[in-house]
1. One of P, Q was used to compute helix-only ellipticity at 222 nm (-39500 (n - 2.57) for each DSSP H run of 4 or more, over all residues; to 500), and the result was -27000. Which label is that?
2. Thinking of P, Q, which structure, once P(r) over Cα pairs in 5 Å bins from 0, in percent is computed, gives back 2, 8, 11, 17, 20, 18, 14, 8, 3, 0, 0?
3. Out of P, Q, which structure matches 16.0 when mean count of other Cβ atoms within 10 Å over residues 21-28 is calculated?
Structure P
Amino acid sequence: MPKAYASTVIDLPADQVWAAVRDFNGLPVWGGHMVARSEIEDGKQGDQVGCVRSFHLHDGAHLRERLLAFSDRDRFYVYNFEKTPFDVQNYVATLRVTPVTDSGRSFVEWWTTFDCAPADSESWVDTFANGVFGGGLKNLQAHLAKR
């Protein structure tokens, strides 16, 4: 099962970074170029386990992701694909914010495991690790720097 992983250190306390990313529907706010529009279905909240975010990328692609686990205490959430244009299966991703205790900064990591055709594994790992997660973390840093 391939794993795609990206991480960064942000020069802000973990609680402040978590406040920016904790809303499962917050990608249009901090994700920059990633998402054109997004909504949580069925009137649920963006921190309610089981909620589904339905969003469109700027190229028109439509995705639906379900929030599987959420913790304010441990500053993470886990989600999966319910609908995706990507040729992957069993996609489960985690976004986590951890305090760097000796500096007051934050360690932010975002990763996924998934299944795909073996010949496509390297390409999907690169897409998720560098394009989606790496790009998203850079956008998060830029968003937080403006605050």
Structure Q
Amino acid sequence: MNLQSNWIAYALASAFFAALTAIFGKLGVTGLNSDLATFIRTIVILGVCCLIISLRGEWQYPDTISTRSWLFLILSGIATGLSWLCYYRALQLGPVSKVAPIDKLSVALAILLAVIFLGEKLTWATALGAGLIVAGSVVLVLF
């Protein structure tokens, strides 16, 4: 398996680290303002990304990045920041076992938005999978 080109491996790693994010975040936000906790997390992420980009020699000049890329990366950053602020507040107020499943509804929402805005094809398998994610989240939260 070529890890550089295998998106599934990266997606599984993302899921694993997202799970750790919930556990570590719940422990870290205890007794701390959730917005400040998000800020600290963001600084750490910035440092880790800078280190990785530096080690790989992947820096590039800002003027080589298209205006369109800048716009959508800025919008993505705003959405990420708002997501993280809400997520940490939810973790502070509720149990991980309830917060994480609701947060993962983002998978079904992303599929829906990709169909509407990106023109991605909605197959029966994708629709069923998204529906099962929604159903699973409802079961985990309500029961």
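1. Q
2. Label of the originating structure: Q.
3. Checking each candidate, the match is Q.
Each reported figure results from applying straightforward, stated rules to the coordinates on display, with no laboratory input. All values reported here derive from a predicted model rather than from experimental measurement. Cβ atoms are built from the backbone, for glycine too; each structure is taken alone.
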